[in-house]
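Have a look at these structures, which come just after this line.
Read-outs: derived from the displayed coordinates by stated rules, not from any lab. Just so we're clear, the structure is a prediction, and the values are computed from it rather than from any experiment. Cβ atoms are built from the backbone, for glycine too; each structure is taken alone.
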Structure I
Amino acid sequence: MIYSVVIAVIAGLLAGRFLLPPGPSEWLEPLVTYTLALMVFIVGVDIGRNKAALIQLKQAGFKILLVPLGVACGTLLGALAAMPMVGLPFKEVAAVSAGFGWYSLSGVLIADIYSVELGATAFLSNVFRELIAFIIIPVVVGFAGKLAAIAPGGATTMDSTLPLITKVTDTNTGLIAFLNGLVLSAVVPLLVPFLLSL
């Protein structure tokens, strides 16, 4: 699975660089959106058919919120650890990391309310988080277990990384991953401005 993801990314980079004509590709964004929607739909069908996973989720109750809470705390602690390396104040490093992988929103949000430079940093940082997540999720499952595979994806576990998580774990973990992404995505527009206001 890791090899497939890496090969797909490299093949896409080479195709974009050498095969496609230069200039904007208006068809590319809708194609990505529809393909992602189809993948998430298929995962949804798989989860919906697994009644045991839905029952387990219902039994877990509010404890299930510990997963996104843990991912959020781990991400912010990672930002704190990175502060000496990047040379930025805590509020900026924390705001960038609080995008939780949702690069399209966090980059624009930070550029809008704080600075274009930090917005660009947030965009790139969160793009790299998503790319790295695709590569390390299968590795994390082997070393730390199914639930730990949710953490690298952050907010993307409700869409782009969800099919991968479900494939390398199971539908029960996929359902938890979806809820994790949903909660983190809801938190991003609130947490980023709050951190920048500190």
Structure II
Amino acid sequence: MKQVSESVGAYYQHYPRIAVVVSAYHDGKADAMTCTWHTPLSSKPPLFGVMLTPRRFTYQLIVDSKEFAVNFLPAESARLLAAVGGSKGATVDKFAAYNIARDIPLKTNAPVLADAYAAYECKLVEDRPYGDHQLLVGEVVAAHWLEEAFTEGGSLDLKAAVPAFYLGNDSYVTRLKPTVEKIDRGR
């Protein structure tokens, strides 16, 4: 039976969503946080948005450095995503505490996670409030991807890499048996 209410409650109805790690570096300090509120905004120029609360240490590093990275991790990384999202960067060096390996960024100083099947390096172009969060818009200045995780056409190959899906309420999909069907939009 469908439930109807004027109150949205925990606000989990729009999940599942792909969980990513947003990372930043400034003045000798690095941090990473889990984020599920993110989206591409434009292809020309390539813009990507993330919604963060200004209470997060990562948010302050992004504002100070004017750059960040968005790291797409596989479902096998769900425990890391939960740990990174559940700890405070102002008091914990998450890279040391969770043994997070990094790749070398190309255009920013933002940490790119070695276990990511894809990552975007972004230069901050806008920081705008929406309710209790800030929309941070970054121009993607470099993209990293694991070649074998993508098809020749550029789509994610779910046989090679399954994204980490967050269901809300500290729940993640850790395994997925995908069935992919290409559907003609004209029919």
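I, II: which one has distance in nm of label points 7 Å out along Cα→Cβ at positions 18 and 98, as calculated, at 1.8? Derived from the structure labelled II. Computing log10 I(q)/I(0) by the Debye sum over Cα atoms at q = 0.14, 0.17, 0.21, 0.26 Å⁻¹, for residues 90-137 alone across structures I, II gives -0.52, -0.73, -0.92, -0.97 for structure II. Who wins on mean count of other Cβ atoms within 10 Å over residues 154-161 among I, II, i.e. which is largest? Max of mean count of other Cβ atoms within 10 Å over residues 154-161: I.
Taking distance in nm of label points 7 Å out along Cα→Cβ at positions 74 and 146 as the criterion, which structure among I, II has the greatest value? Don't jump to the answer; show the numbers that get you there.
On the way: I: 1.6; II: 0.4.
Result for distance in nm of label points 7 Å out along Cα→Cβ at positions 74 and 146 over I, II: largest is I.
Structures I, II were shown, and helix-only ellipticity at 222 nm (-39500 (n - 2.57) for each DSSP H run of 4 or more, over all residues; to 500) at -3000 was computed from II.
When distance in nm of label points 7 Å out along Cα→Cβ at positions 26 and 42 is computed for each of I, II, the one that comes out at 2.3 is II.
Which structure, out of I, II, was distance in nm of label points 7 Å out along Cα→Cβ at positions 66 and 122 derived from, given a value of 1.7? Computed on structure II.
With respect to FRET efficiency 1/(1 + (r/R0)^6) of positions 114 and 162 (r between Cβ atoms, R0 = 25 Å, to 0.05), the largest value across structures I, II is given by II.
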